[in-house]
Structure formats: structure tokens, C-alpha cells
Structure P
Amino acid sequence: MRRVVVTGMGIWSCIGKNQSEVCASLRAGRSGIGYDPVRKEYGYHCPLTGIVETPDLKPLLPRRMRVGMSQEAMYAYMASREAFEQAQIDEQYLLNNEVGILFGNDTTTMPTIEIHEKMLAYHDSALLGSGYIFQAMNSTVNMNLSSIFHLRGINFSVSAACASGSHAIGLASMFIRQGLQDMVLVGGAQEVNYYVMSAFDALGAFSSRLAEPTKASRPFDADRDGLVPSGGAAALVLEDYDHAIARGATILAEVCGYGFSSNGGGISQPSSEGSFIAMRRALEDARMRAADIDYVNAHATSTKQGDEEEAKALTRLFGNSRTWISSTKSMTGHECWMAGASEAVYSILMMQNDFVAPNINLEHIDLCAASLRLAKQTIETPVRTVLSNSFGFGGTNSAIILQRS
């Protein structure tokens, strides 16, 4: 069985637009959450969100390429540029070699609404132009990036709610392990606009701590009152170990384990058992024990039930260990479809820089997490092995184990 390594990473998020900015934010415990007045005017009960800058692609891409790009595809392009650059993959390499792409994405709300509004206003589909179809499809990220970067390998979107980005990493690692691909661009992308989260807001799952946006996301805190939506994009270049060594690439980390499960219960019901099974499978796949894990990047979104169910599963595995645990969502909010990929990037940045990012806003640890070793402040310590959890609506669960090279 071939080994799978990470040779490049890219990130575009509310806590930074590249690895350097993001690493500094993680270490400082800096939140990227803010108040969006447009959401309040639109009718949201919770107008808090991760504040993500929209990239200017005009200097980077011709109009014919930009016209079909959705908001999340733009984010993903910026993250992928950074990942390929770090992996030392240029256009000539991409033209001469087969590279695949698997990206997590589960909505393309904004272009769909814009199409509808234009049709209502003008009653003429000819006025829509040619780009909307490629923006509105759920595979918008894969379609655009495969065209821009000349990717000719495996190519499809992973649509698995908030586990999408993590499953993309797991599936790509399987393709590489089995010898079906030598290199795959993986990641996750999430649009950040006032259209996309209105139906989610209707569930009452968002924090109402409007006066203190940066304190609203508080995973495992007894006073948490809901999550804060966010987004952006993250990308990683996954590669066969021997292939990476042969071309002289720098290896950032190894993907050692992938575990998955489905809860099989209520469509929005979290499950400690489902979480536990995914983590256990990842450990078995990596041939590791819980004690081998230095740090867990928890899924913990800051919802009452979700955090509690994950804490139960984490306690079963790590309650008696010295494994550090935190949720970077305390700083980023819930990055939804990108979260599994972005949290892999965050975890590798911690590995490279010998620290554990804090679970900020953790003032009163909930009883459900009392036995866990939660990092309330930045912990300066070597981090060699990480388990990263991602769980989503519909009961889909994914766990990834990454090891420092």
C-alpha cells in the first residue's frame, strides 16, 4: 500500500488569506468573526459571520475564465494557487502530468438566486449570459479549477455537508494508496454571502451573542448558545510518497488514517457513537492507538448538542490520555463545506510551528467535556500526530489522521 503525503497547502479564510497570516492568527487566538448588517436587514436572527475578503482575480485570470466562477470557486482558486506554488507545481508540470481534483462543496446559492431574479426582471434567458450555468452547478469548484489548472485525473465534487472537505482528503488518499493517481488536488470551499445561510439561520442553531461577535463561537463552553457560520477555501496537494521524493518535493505531513461512518438517525441529529466509530476507524487505518495522538482538532461547532455528543466520543477515546484538544472554530466560526480541509491545513501549520491553537472563549468548561485536556490558551509544544474530526447533516462523519514528516 502506497503512502500519501502533503506537499503543498493553501488557505483563504476569515483569519487570513495565506498560510503566514493564518498561522499568526491561530497562534494569537485571533477571531475572524464579525457583524454583517446586510444579513440583519435581510431578515437573519443572527447576522454574525466569518468576514472573508473577496479576491480580485482580474490581474490573475482572463475574463473568459472568471465569468464561470462562483464565489467559492474564487476562494478555491486562491487557495489552490498557494498550494501548487508550495508544492513546486507549475503550469508546465500540470500540462505534462495527470493530476486529479476532489473538492468538497455543498451549495451554490448566490448564482441560483441571481439567475432567478434576472429572469423575473427581464423574462429573457438570453440576458443571463454564458457564465451562470458553471457558477450554479454544485461541481462549480471542480469544473473551474480543472479547466484553469489543466487537471486531467479524477475529477468530482464531494457533497457531504460539513464533512465534505474531510471526505475529499480521505477519498483522494484512497485513490493514491491504490495506485490510481500519483497526485490529487483536494480541498473544500464555502460561499460567504447573505443568501446562503438564511435557511440554516431558521433552525435557530446560530449564536445570538450579537454584542460580542468575537466571543460568539465558544465550543465546549457551558454558556455557548450556537454556532457562527463562515467560509472561504482550503487546498492541499496530496501525493504518493515515492513520487514526491522522486521529484524532490518537500513533504509537509503524511495522511496516515481515514475513518468514516453514518449515524443513520435524524437528519440533523449528532451521534456520539457515529463520531466514535469514525475516529476508531481512522486510528485502525493508521495502525495507531489514541495515546499516539498529540492533538485533536475537534469538530465542535459551539452548539449545545453537537459539542456534547462529540465530547462523549472524545472522552471514550481520549479521556485518560494527555492528548490536547481544541476547536479552531472558536476563531473561524463554522466553515461548513470547507471545514474538514481548512482544519487539516490549520493542524499541519501547528505541526510545523510546534504549537496547539487555543479554544478561545472557553471560560466555563461544560461538564460533558470536563475530563478532556482542552487547550484554553496557546500551548507551545511539539505536535507530531493530529486527528481532525468533521461531522455533518445527514449523519455523515469523517476523521483524518495526519503525521508530521
Structure Q
Amino acid sequence: MVQYWGMNPRPLNRIDLLALLVFLIFGGWLFGGYAYPDPYLLAQSSWITAKALPLAGLFLYVLLFLLLMGLRTGRLSSSSFFLLVGGLGVGALFLFPFGSEWFYSKRFSRKLDGYHAILQLSPPAYQPRGEGKNIFCLGGSTTAWADSEGQDWPSRVQQQLRVQLGSDSVHVHNLGKEWYTTLHTLVNYEANLRHHKPDTIVVMHGVNDLLMNADFSYFSVGPFREDYGHFLGPIKHLIKRETLVQRLRGMLGAGWYHTPRKQLFPDSFPGLKPFVRNLHTIIDLAQADQTKVILMTQPYFPHLGMTQDEEDSLYMLKMEAVGPRVRWSLDAAIKGFAAYNNAVREVARERKVALIDLESALPKEQKYFSDDVHYSDEAYPLLSEYVAREIASSDTLESL
């Protein structure tokens, strides 16, 4: 006769108690490890996502413990025990293909029209706006992105210049793109923009080029290369595809007794050499067409003496300059930002082109930044007013 829960109970013997104690100790050690998760995992996942797997595992472990208790005390028959455990296993096997399909469609069934075979992400297209001065703003996300009302700093600069001139004959075009480095802009300018013969180009780069030096990060596939070929950038998830099992194993491993990463304190950045070379080449191309060039330094938030809340707001240090075993220190980020801005200043001085020292226009206060380099809504008016004033005081608007 099949015995169900609650029938013919018997006391546990010493062997049972010892085995169950070992089971509990092992479970405490196993699931206690998830109290020390990888901050990178937590930063890229919601709390529910990061904790759901360990909690589900803990639930199954407790359920197995109760079933074993029932089996050893006689409240559950052997056939019922194996029926329940086997049913859970068969159910998991039955649900796995559906879970795998959901995982694939969620992560990989993405539109590819936003990607570009050479530039990784498709550049914004230039749209002519009529007669007058055309100013092309080139850079990464700190040029491309807008405030919460959808207004970027180039469009604000255009508005302010038109008010100052009393004319609609100046057109400021936002042709920046997130993830773009000087190499992306160089290729994009030569391939897509140069033949439009802009009157002026405003170039602001540094952050993404600096990130190329993080050749230890999850975005890299090898040591630093001067052509940036080691850095996957936005196509990382298209190339480094994971199965559902690999993803689950990675999340469980990252969340279990995480060992803090070693912090790096680099003395130099090999990417400065190609960065400077790319800037010179962009200037060469523009000047060959009598296009004026304005270089801009990059505002950034990291600084000495940051509070913990301020450090917690830094995205690049948490998500991009991070690898499996090492990460950049705050000191490395500060030193790197300063080195790249100084390189921009030096190139402007050497080539005798205009420089807008935008870094000096934005105080290193949290209210102006949403992370390491991206701006809050409060920053956009300051930046646009400064840039418009500097452009107006240069020879960019001559003949208008």
C-alpha cells in the first residue's frame, strides 16, 4: 500500500539526524555564498533577476529537505518520494525548451538595422537645411544624447546662435553617435560627411577612446590594438552569444562568494597615440576642404574626494572598465580623463585650431552629471551657452 504524508510516523535515528545535519550545513554553505554577489552582476541585472535563481534553488533545496524528512520519518513512502522528485525533474525538462526559446528571442531577436558592418552602429544621416553656415558636431554619446525633453546641446547652440545673429542662416547638426571613438568619426567623416563640405566641424572625443585602453574588460577579445580591433563595443552581445545554460551558470557563478577584483593603477595609456593620430587626420581632411575645425575637451565627473554616493553613480567604472578579475581604480579614470583632455589641448595648440575647453564650463558636481560623463538636465543650458558663446567669438560665423 502506498503510504501518504502523515501515515505511520517513526522517530529519526542518529544516522538520520547526522545526515540531515550535514544536509543543512551544506545548504547553509552553498546558499550563504549568494550573500556575497558580484557587484557587476547586480549592476547589470535587477535585484529580482540577480536573486531569483538562488532563491529558486533555495526553495527547491528546502523542499527536498522536507521530502527527505518525510521519507526518513515514515510520513512519506519511497514510491511517493521518488514520484515527487522525478515529477519535478520531468517538469523542469519539459519547461526547459520553452525557457530556452524565450531567452533566445528576448536577447538575440533584435533588429539589425541599427548596426553597421564597419562602424558597428549606424551613424546619423546628414539632412541639409538650406543656405547658410553648416556646423557639424561630431563625437560620441555626450554629443548625441539629449536631455529628458529630447533636446541635445547642438540644437540648443543653434537656437542661441540664431538669436544672437537675428538670422536662421546658421545650422548646427548633431552627427554624434554613442560608442563612437575618433576612429569611428574619422571613417564616418570621410565616408559619409566630408563631401557635404561643412563650414565647420566641432569634434569632442576622449571618453570612448579612453575606454579602448581597458583591454581587460568584458568588451575586449585580446590585448590593445591601435586600430581598436580588440574592442567589441556595442556588438558584444551579437558576437558573444550565450545559451540559456551558459547564462544561468554564469549568473550563479558570479553571484556566489565573489572575490573582489584587483584594481589597476595604470601609469600610461597606449591608446593616446592612435587617439592623437586620428585627431590629426580628421583635421587634415577638413583643412584640405577649407573646413574649419573646433576641438572640444570633455567634461567628466570623477574627481578626488568623491563621496560613496558619488562613486556609486559612476557607470563606466562599474560596467565598462571592468573585467572578470580586474577593474580600473577611480584614480585610473581621473588620470585617463585628464590625459585625453590634455592631448586634445595639445593637438589644438600644435595645429593652431580653435579649442573650446568645455571641461572648464561644467563644475564637477553631481547635479550636473547622471554618471561619469553624461549630463543631467541642469547641465545642458550651461554647456550650450558656453559653446554658443565660444563659437560666436571665433571666426566660424564670418560672412553671416
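Read-outs throughout are calculated quantities, based only on the coordinates presented, and are distinct from any laboratory measurement. As the structure is a computational prediction, the values presented were derived from the model and not from experiment. Cβ atoms are built from the backbone, for glycine too; each structure is taken alone.
As an exercise: helix-only ellipticity at 222 nm (-39500 (n - 2.57) for each DSSP H run of 4 or more, over all residues; to 500), calculated from one structure in P, Q, equals -10000. Which structure is it?
P
Ranked on mean count of other Cβ atoms within 10 Å over residues 119-126, which label among P, Q comes first with the largest value?
Q
Using relative contact order in percent (Cα under 8 Å, 6 or more apart) for the comparison, can you identify which of P, Q gives the largest number?
P
Tell me which structure, out of P, Q, gives 12.3 once mean projected area of the Cα convex hull in nm², for residues 63-150 alone is calculated.
Traced to structure Q.
Once mean count of other Cβ atoms within 10 Å over residues 87-94 is calculated for every structure in P, Q, which label goes with the largest value? It would help to have the intermediate numbers written out before the result.
Numbers: P: 15.5; Q: 10.4.
Comparing P, Q by mean count of other Cβ atoms within 10 Å over residues 87-94, the maximum is at P.
If you work out volume of the Cα convex hull per residue in Å³ for P, Q, which one comes out largest? Intermediate values should be presented prior to the final figure.
Working: P: 129; Q: 174.
Largest value of volume of the Cα convex hull per residue in Å³: Q.
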